[in-house]
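The next part holds the structures, each set out as structure tokens.
Coordinate-derived values only; no laboratory data. Note that the structure is a prediction, hence the values are computed from the model and not measured. Cβ atoms are built from the backbone, for glycine too; each structure is taken alone.
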Structure P
Amino acid sequence: MSHLNGKTAIITGSSSGIGAAAARALSERGARIVVAALDQDGIDGIVNELKQSGGEAVGKVTDVTDPAQAKALAQFALDAFGSIDILINNAGLMLFSDWADLAVDDWNNMIDVNIKGYLHMVAAVLPFMLERKGGQILNMDSVAGHQVGPAAGVYSSTKFFVQAMTESMRKELGVHHGIRVNTISPGVINTGWADKVNDPAGREAAKELNKLAISPQDIANAVTYALDQPENVTVNDLIISPTKQDW
């Protein structure tokens, strides 16, 4: 039997892409899914899909940059299913620009979502996990958290932060409180992100890069592997890249 059966998983940014694929994969293994995102229609679509497949799922519009909304999401999960066993911090923002562009708004938006959003969700669920002395937190990272490209300085910085926070959490929460914490670091994934690049030249470069991309389902398979482990096993970090990706 899957170790995920009967567990409640909150997945942020799960109305599409990697988050939605992870929701499907965990639901197939018996997890109860709390879908969180900014898009009500997208949330409704995933929740209905999971229910039609025989799973248990609820959804709530949540802006993770707002700590009050993060806390409300945790309470929503408790009210719906009576427990919080898994948090997948997946909501993220990837915006590329040269330093000379001085894209300060983009920098701040990535910091708000990729760093503060993760911290807000950890703060929201951690009291419940500490009380029951168990749980799992998966922080979605990136290959950009392992190496840096010239136009991805701030994005990479946010993902290096995720590496650092996760390792610190693993050494404290895992060792002393039984709360397992880990990361998945995707390479180039086709989640439709190329169409969101504002700069025309950057958008074309992103579309070219997407030609070698793998699918969100490939990352969902890794998420399932990382989480579906016995309590004495923590998968620290998995880097999942297209075979033809050379960085």
Structure Q
Amino acid sequence: MSMHALIPCAGSGARLQGDVPKQYRQLAGAAVVAHTVRAFLACPQVALVHVVVQAGDAQARAVLPAHPRLRIHEAGGAARAQTVLQGLRGLQAQGAGEQDWVLVHDAARCCITPQAIAGLIEACQHDAVGGLLALPLPDTLKQAAADANAPQTMRVAATLPRDGLWLAQTPQMFRLGILLAALQQSDPAGITDEASAVERMGLRPKLVLGSGSNFKVTFADDLILAEALITTRAQHAATPGAEHA
């Protein structure tokens, strides 16, 4: 039984405008996805790191470090779920078994740490279903509706109770066989994360406490915040006697 990381890296990042998709934007001296990959390569429990890109994508090989545990698959789909599904099939073709664990992680969550990855593995490796990093919802939740007199203006329609609500993060860790079956049975357009596909099979993934620093780069301000965090960690790690942040 092996542990694999699968990083879907085929999106266009439409909400963050730029000359290249957000996963290839430069951040603290490296591409966003390069920071993500390095965190998984630094985790010894992970046997192989698989990055799934669109066919003909030459950028991934240009920005990612050469490493014997890194694999790049040109099998990206139109939707995230299709990209993950094709990536899982690629793992199978390379000999991965149904009982192997797969940690699916957003390429744009570049502030993930090896410690957080190891914590998820420790919490889920003996679980019957698997699980995901997540955070209890910290803020008041508002439901919005368009203003009848000004459709471009959004107004509060209701305040929703936040008890029991969590913000899903990644990695999301499931056995290859379970995740493959879940994605094959689901409409890719309606799947925003792997846990939701597994839930449709009647299974209940485990929630493992994550961190607010494990955010997804989505908007321009996120790039600034991620660069500051990664730079601070690097400076802290370079200080003699300091522990990793």
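Given a value of -9000 for helix-only ellipticity at 222 nm (-39500 (n - 2.57) for each DSSP H run of 4 or more, over all residues; to 500), calculated from one of P, Q, which structure does it belong to?
Q
Going by relative contact order in percent (Cα under 8 Å, 6 or more apart), which of structures P, Q comes out largest? Let's see the in-between values first.
Details: P: 19; Q: 22.
Top value of relative contact order in percent (Cα under 8 Å, 6 or more apart), among P, Q, belongs to structure Q.
In terms of mean count of other Cβ atoms within 10 Å over residues 58-65, which of structures P, Q is highest?
Working: P: 21.1; Q: 15.4.
When mean count of other Cβ atoms within 10 Å over residues 58-65 is computed for each of P, Q, structure P gives the biggest number.
For volume of the Cα convex hull per residue in Å³, the calculated result is 156, so let me know which of P, Q that is. Walk me through the intermediate numbers first.
Details: P: 118; Q: 156.
So the calculation was done on Q.
Determine which structure produced the value 9.5 for mean count of other Cβ atoms within 10 Å over residues 138-145, calculated from the coordinates; the candidates are P, Q.
The correct label is Q.
Out of P, Q, which one gives 22.6 for mean count of other Cβ atoms within 10 Å over residues 26-33 as computed from the coordinates? Can you show the working numbers first?
Numbers: P: 22.6; Q: 20.1.
Computed on structure P.
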